[in-house]
1. Comparing P, Q, where is relative contact order in percent (Cα under 8 Å, 6 or more apart) highest?
2. To test your reading of the models, identify which of P, Q gives 5.3 for distance in nm of label points 7 Å out along Cα→Cβ at positions 53 and 181 when calculated.
3. helix-only ellipticity at 222 nm (-39500 (n - 2.57) for each DSSP H run of 4 or more, over all residues; to 500) computed as -24000: which structure among P, Q?
4. Quick check for you: by Cα Rg over 2.2 N^0.38 Å, which of P, Q is greatest?
Structure P
Amino acid sequence: MRTLCDGQRIHMVDQKKERHYALTLKAGETFQHSGETIPHDELIGKPDGTVVTLSRGTTMLAINPTFADYVVKMPRGAQILYPKDLATITMWADIYPGADVFESGCGSGAMTMTLLRAVGEKGHVISHEIREDFLKTARKNIERYLGPVTNLSLVHNDVYAGIDEAEVDRVVLDLPEPWRVVPHAAKILRSGGIFLSFVPTVPPVVTT
């Protein structure tokens, strides 16, 4: 049985309003909602999915969030990719268990976590990001949800200038000018591999 742990990111769910409120459990702190409270100590150690009662009688559901819920509510530095896009990218890029995947534009880590879950323990994800603050946010988000991971390489690098990596099975990009990466990606993508770039508008598609 999964329990709610100190330091864990959980969701408090108002079942009447169908709203999720994200928080990180910390011993000694208090969750506040609409003038009501409940100490984190009363949540820590409880089974996942416990219904708890706040100070004035309102009940809420305390849960470990699903991956989709976590992505939507997690702290972010950059705009995130949403679950529907993450699912589409994973399908069209044909990310499979054991694959070596190069990613750039990790932002807040949503795509990176999706790739890690898809490649499994035998795969490897290499993620390049030009902004150090985004890398820090992504690392925290990833570790909060997945725990320590040994098959992830987060690299501070400008991929427009070049990519110094070994051969990979897939290249996945979420960048404003992906066409500038195509020559570099061609050097690391294996024969028969897949290059996929997520772009929100038509002009980058034409240029790439």
Structure Q
Amino acid sequence: MEKLSKEATIIKNTKERIWQEALTLFSEHGYDGVSVKEIAQAVGIKDSSLYNHYKSKQEIFDTILIEAAEILNEANDTYLLPLALETEGLYVDISAEDLTEMFVDAFIFYLTDETASKIRKLLVSEQHIQKFAGDLYNELFFDSPMHYLTSLFNELIQQGTFIKADPYTTAMHFYAPMHFLIRRCDIRPDLVQENLTYLENHIQQFDQLYRVDPK
């Protein structure tokens, strides 16, 4: 039984290494720009051995997308962006400083976490080629964030912290510059610090525009 357990662990580890190495290659060269042989070489196994773990390159790609959804949703929970949870009562009396810290931390994670960065670049490159990738990109980077932010700002509006406004439009005003800055960093990694400053300024100005004057 112990031998079987060790073998199962080796198989599991190899399978994970395959999709992780494939993610690196796909994010750099695109799905069509990578062969099974190149993935096997990156892992350090023979082409034929790779097929013991995955039936095809497409199955590896699909596995990456499934793992991507889990990884990024867990990250959102970690950085106080519970996309699948109700926000009622979660951000009572949230300050401008809290808002800035929360979203700057999330921004830094998406830029600096190696796996998250590769996933984002892969989805961007494949969104118009593979429907599954396009649907996931839309869910993770548009629908889910907008759903969460709309709920957040609706609560802040209802409790009188923010001025009366359409919550979805407010969410667009907040999120669009963030998405723009992330894409800008993908193109120009040397501008991360500059874009962080822009993000902080954006959140502070947004807060000034929407927060109810306490007097």
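1. With respect to relative contact order in percent (Cα under 8 Å, 6 or more apart), the highest-scoring structure among P, Q is Q.
2. Values: P: 5.3; Q: 3.8.
Answer by label: P.
3. It must be structure Q, since only it matches.
4. Working: P: 1.17; Q: 1.22.
Largest calculated value belongs to Q.
None of the figures in this text is laboratory data; all of them are computed from the coordinates on show. Since this is a predicted model, take the numbers as computed values, not measurements. Cβ atoms are built from the backbone, for glycine too; each structure is taken alone.
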